[in-house]
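See the structures that follow.
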Structure 1
Amino acid sequence: MVTAGHRARLRATLLDKAAADSQISAAAVTGSAAGNAEDDWSDIDLAFSVADPDELQNVLAEWTAYMYRELAALHHLDITAGPWIYRVFLVPGTLQIDLAFVPSTDFRALAPTFRLIFGEAGAPQHESSPPVESLIGMGWLYALHARTSMARNRLWQAEYMVSGLRDHALALACLRHGLPAVHARGIHLLPKELQAAFEQTLVAQLTGPEIRRAFEAVIDLFHGEIAEANPTLAARLGESLRAL
């Protein structure tokens with residue numbers, strides 16, 4: 001496990017490299033470090049503005065070579081979101097380092113956890129939470145497929161669908177309580193009694209009766225969250241959800 005001191009030194013090294021890179025016009029610390037919320041398990045999150053958009057791929061290639069050569073990176077993957085490319089590295093000690101690159105015209109805070117280190121950033125455009133209607137729609141879609149998977153005795157698929165339904169119900173609960181709804185970031189802040197209710201939706205054994213029990217529990221909670229968000233829609237969907 002990487003120590004806090006080692007992580008801080010690595011972050012400083014990467015920021016120094018960025019400051020010396022003529023293609024990087026601005027840099028920011030993002031994630032937990034930007035919000036003074038780091039703990040022993042935090043990773044390194046940095047965002048870089050690329051001065052010349054035509055050089056973005058060359059900048060990515062140079063930084064990737066550096067990560068493997070100097071930090072002994074073990075592997076990496078890319079996650080894209082609009083013009084942003086998040087190149088995520090795994091380095092020894094199981095440390096994750098996320099380096100985000102974007103053309104300078106799009107460099108801006110996408111979340112409150114953004115601390116500019118040098119250069120300039122555009123006006124913040126914080127990413128919005130997932131739309132309630134989308135969460136509800138995907139939720140009943142998972143519910144339909146959970147029912148079908150159980151009927152076909154495809155227990156692994158059924159468990160997957162029940163878990164997907166639970167995830168969407170939890171996201172609705174997070175939105176209702178004004179908490180982050182993406183990637184389970186706000187679930188631990190939900191009221192304890194609500195967390196306890198959702199514990200009953202976990203599948204303890206891969207058997208038909210156990211999956212059915214968890215499914216019925218999560219259907220009730222899902223319908224309850226719909227009722228909180230949109231009572232009219234909850235009334236319209238209630239009979240069909242109960243029939244599952």
Structure 2
Amino acid sequence: MALPKLNQNPLYELEIPSTKQKIRYRPYLVKEEKVLMLALESNSASNQIQAVLDTIQVCVGDSIKVNDLPTFDIDYIFTKIRTKSVGEIAKLKYTCQHNECNATTDIEVNLDSVIVNIPEINKEIQVTDDIKVIIDFPTYKVMNSIPEAVRETSAGLIDVIAACIKQIHTEDEVILTEDCTQVELTDFIDSMTGDQFKKISDVFEQIPQVTINHKFACIGCAKENSIEVKGLENFFG
């Protein structure tokens with residue numbers, strides 16, 4: 001006698017922040033949770049990112065391509081899937097923000113209250129009078145293409161920005177960067193002045209993040225703290 005298989009159909013719906021596309025998803029199952037936990041225990045950011053992408057793909061199906069979505073969409077979708085899989089509450093630790101109090105308080109945040117605020121961002125950047133670049137938000141595919149040891153360095157930022165430039169417009173032509181090599185793109189960025197590069201890097205500082213606004217009373221001084229919980233690392237486990 002064959003045992004029944006459970007939870008085969010999508011049960012919930014969410015809206016992708018950047019596109020407003022509505023998708024259906026199911027919770028992740030024990031077999032997928034095992035992969036996530038192994039990735040978490042590996043202490044490898046690349047392994048964790050790939051495990052999240054793989055989990056989202058199997059829970060959502062073919063309605064999206066996870067490698068094409070910006071990082072904040074992936075963080076939002078995974079957080080929503082996580083709430084339906086292992087619960088809405090995440091247990092975190094925060095140090096009091098008030099002066100002369102270093103007490104650390106255990107807090108519980110409701111992941112279902114996660115939001116993504118997407119500001120108006122002009123992704124067409126006029127670098128010089130006659131050169132303009134068109135950029136996209138970074139994806140985790142881009143992030144995982146950069147070695148972990150480099151990712152958080154200045155060189156890593158240049159690599160990320162280079163990978164996110166989709167077009168370069170000159171007075172005479174439109175250059176599609178998919179036709180360029182990584183070396184060519186890096187050389188293009190290296191040829192910029194500091195002010196020109198800042199025009200691009202400033203846009204990346206505005207990239208949205210998944211956020212939860214939370215208040216808690218410090219266990220040490222009893223004063224209220226207002227915090228923003230940001231980033232996938234807080235919602236992973």
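Nothing in this text is a laboratory measurement; each read-out follows from the coordinates by a stated rule. Small disclaimer: the values here were computed from a predicted structure and weren't measured. Cβ atoms are built from the backbone, for glycine too; each structure is taken alone.
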Problem - Label whose coordinates, when Rg and Dmax of the Cα atoms in Å, for residues 54-181 alone is calculated, return 19.7, 61 (choices 1, 2) - result: 2
Handout entry: At a computed 3.0 (distance in nm of label points 7 Å out along Cα→Cβ at positions 14 and 142), which of 1, 2
Key = 1
Handout entry: Source structure (of 1, 2) for P(r) over Cα pairs in 5 Å bins from 0, in percent, for residues 174-213 alone, computed value 5, 23, 21, 19, 13, 14, 6, 0
Key = 1
Handout entry: Parent structure of the calculated result -10500, given that helix-only ellipticity at 222 nm (-39500 (n - 2.57) for each DSSP H run of 4 or more, over all residues; to 500) is the read-out and 1, 2 the choices
Key = 2
Handout entry: FRET efficiency 1/(1 + (r/R0)^6) of positions 78 and 206 (r between Cβ atoms, R0 = 25 Å, to 0.05) derived as 0.70 - corresponding label from 1, 2
Key = 2
Exercise for the section: Assuming 19 is relative contact order in percent (Cα under 8 Å, 6 or more apart) as calculated from a single structure, say which of 1, 2 it is. Expected result: 2
Handout entry: Comparison of 1, 2 by mean count of other Cβ atoms within 10 Å over residues 70-77 - largest value held by
Key = 2
Exercise for the section: Have a look at 1, 2 and say which one yields 13.9 for mean count of other Cβ atoms within 10 Å over residues 102-109, as calculated. Expected result: 2
Problem - Structure (1, 2) behind the derived value 37, 25, 17 of Cα extents along the principal axes in Å, for residues 38-93 alone - result: 1
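Looking at structures 1, 2, which one was semi-axes √(5λ) of the Cα gyration tensor in Å calculated from, given that it came out as 41, 20, 17?
Source structure: 1.
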